[in-house]
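Multiple structures are listed underneath, in C-alpha cells.
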Structure 1
Amino acid sequence: MTLIIGDLAPDFELVNQFGENVKLSDFRGKKNVVIVFYPLSFSGICTGELCELRDNFSAFQDAAVELLAISVDSKFVQKLFAEHEKYEFNVLADFWPHGAVAKQYGVFLEEHGFANRATFVINLDGELVAKFVTAPGQARSLDEYKKAIAAL
C-alpha cells in the first residue's frame with residue numbers, strides 16, 4: 001500500500017515502552033501526530049535520529065504534536081531503549097504480528113524483517129499532510145520535520 005498526501009492515515013493500536021496501548025485515532029481532533037518508523041532500537045543511525053528528535057522535542061511539544069516512534073522491537077526492548085536514551089515520547093512496538101503497522105504504511109522491508117526509515121505527518125483530521133522516506137542507511141533531516149510541522 002502506498003499512502004499519498006490527503007489519505008486518511010491507517011489506524012493502529014500498539015503498545016508503548018510502558019506497556020500502555022496507544023491508538024492513533026485517539027489523537028484525532030486533539031493533536032497532530034508525527035509517526036517515525038525506524039529499523040531497530042539501539043542501532044547506530046536509528047539511535048542518532050531519535051536522539052536528535054529528543055534534543056529537539058520542544059519543537060514538537062510547542063506545535064502540539066504527538067511524536068510516535070515505531071520499530072519491530074518488542075515492548076521490553078523499547079522500554080530499555082527509551083530509558084537508556086531518555087526519550088520523553090512514545091516508543092511503540094510493532095512486534096506482533098511482526099511489522100503489521102509498517103506494512104499498513106507501506107514501509108516494511110520484507111527482505112530485512114524491519115521497517116524502512118519513514119516519517120508520516122498527520123493532521124487533526126487524521127489525514128496525511130507530509131511524508132518522507134530515506135534510502136536504507138540514510139538518516140532523515142531535522143529540517144524536514146521542521147518544514148512539515150510548520151505546514152500543519
Structure 2
Amino acid sequence: MSEVSGGALMYGTVVALDGWGVVLRGKSGSGKSDLALRLIDGGAVLVADDQIQLVLSGGLVHASAPAAIAGLLEVRGVGVVPMPARARVPLALIVNLVPLEDVPRLPDAKMENILGLDLPVLDLFAFEASAPQKVKVALGSLLG
C-alpha cells in the first residue's frame with residue numbers, strides 16, 4: 001500500500017457484496033480475477049481491479065477505482081473486459097489469496113490497519129470451488 005494525497009493506493013481487486021467491499025489480494029496468478037468473476041456471477045458487483053484507491057470517510061475506509069480503469073476487469077486468457085461497476089464502497093473484509101497449504105484450518109482472528117482503521121483479514125485459496133461461498137460466509141459473520 002502506498003500513500004497518495006488524501007488516502008492510499010493498494011493493489012488488488014474489490015467487489016461489493018450486500019453494500020460492503022471485499023478486497024481480494026495476492027500475487028499475480030493467485031486467482032484475484034477468477035474469484036472476483038465467480039463472486040460477480042453470484043451477485044457481487046465490481047468496484048476496482050488491479051489498483052484500489054482508499055480514502056477515510058465517515059469513519060470507514062472506502063474503496064474506488066482510479067478513473068482510467070473504472071469498470072474494467074482483467075480476465076486472464078480473455079483480456080481486459082468492461083463490467084458493470086459500483087463507483088465506491090466501504091470496506092469490510094480483506095481476503096489474502098494464498099496457496100492451499102497456507103490456509104489455516106481454524107484461523108485466529110487477524111486484522112490489518114488501513115488508514116488508521118483495523119479491518120479483518122482472511123487467508124483463502126482462490127481456486128477452491130467453495131471460495132466464493134467462504135467469502136460470503138465470512139462477510140456475513142462479520143456483519144451479523
| Of the structures labelled 1, 2, which one yields 24 when relative contact order in percent (Cα under 8 Å, 6 or more apart) is computed from its coordinates? | 2
| message | If helix-only ellipticity at 222 nm (-39500 (n - 2.57) for each DSSP H run of 4 or more, over all residues; to 500) computes to -5000, which of 1, 2 did it come from? | response | 2
| note | Taking distance in nm of label points 7 Å out along Cα→Cβ at positions 57 and 73 for each of 1, 2, the highest value is that of structure 2
| query | If volume of the Cα convex hull per residue in Å³ is computed to be 97, which of 1, 2 is the source? | reply | 1
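Read the figures in this text as sums done on the coordinates, not as results from a lab. Only a predicted model underlies this, so the values are computations on that prediction, with no experimental measurement involved. Cβ atoms are built from the backbone, for glycine too; each structure is taken alone.
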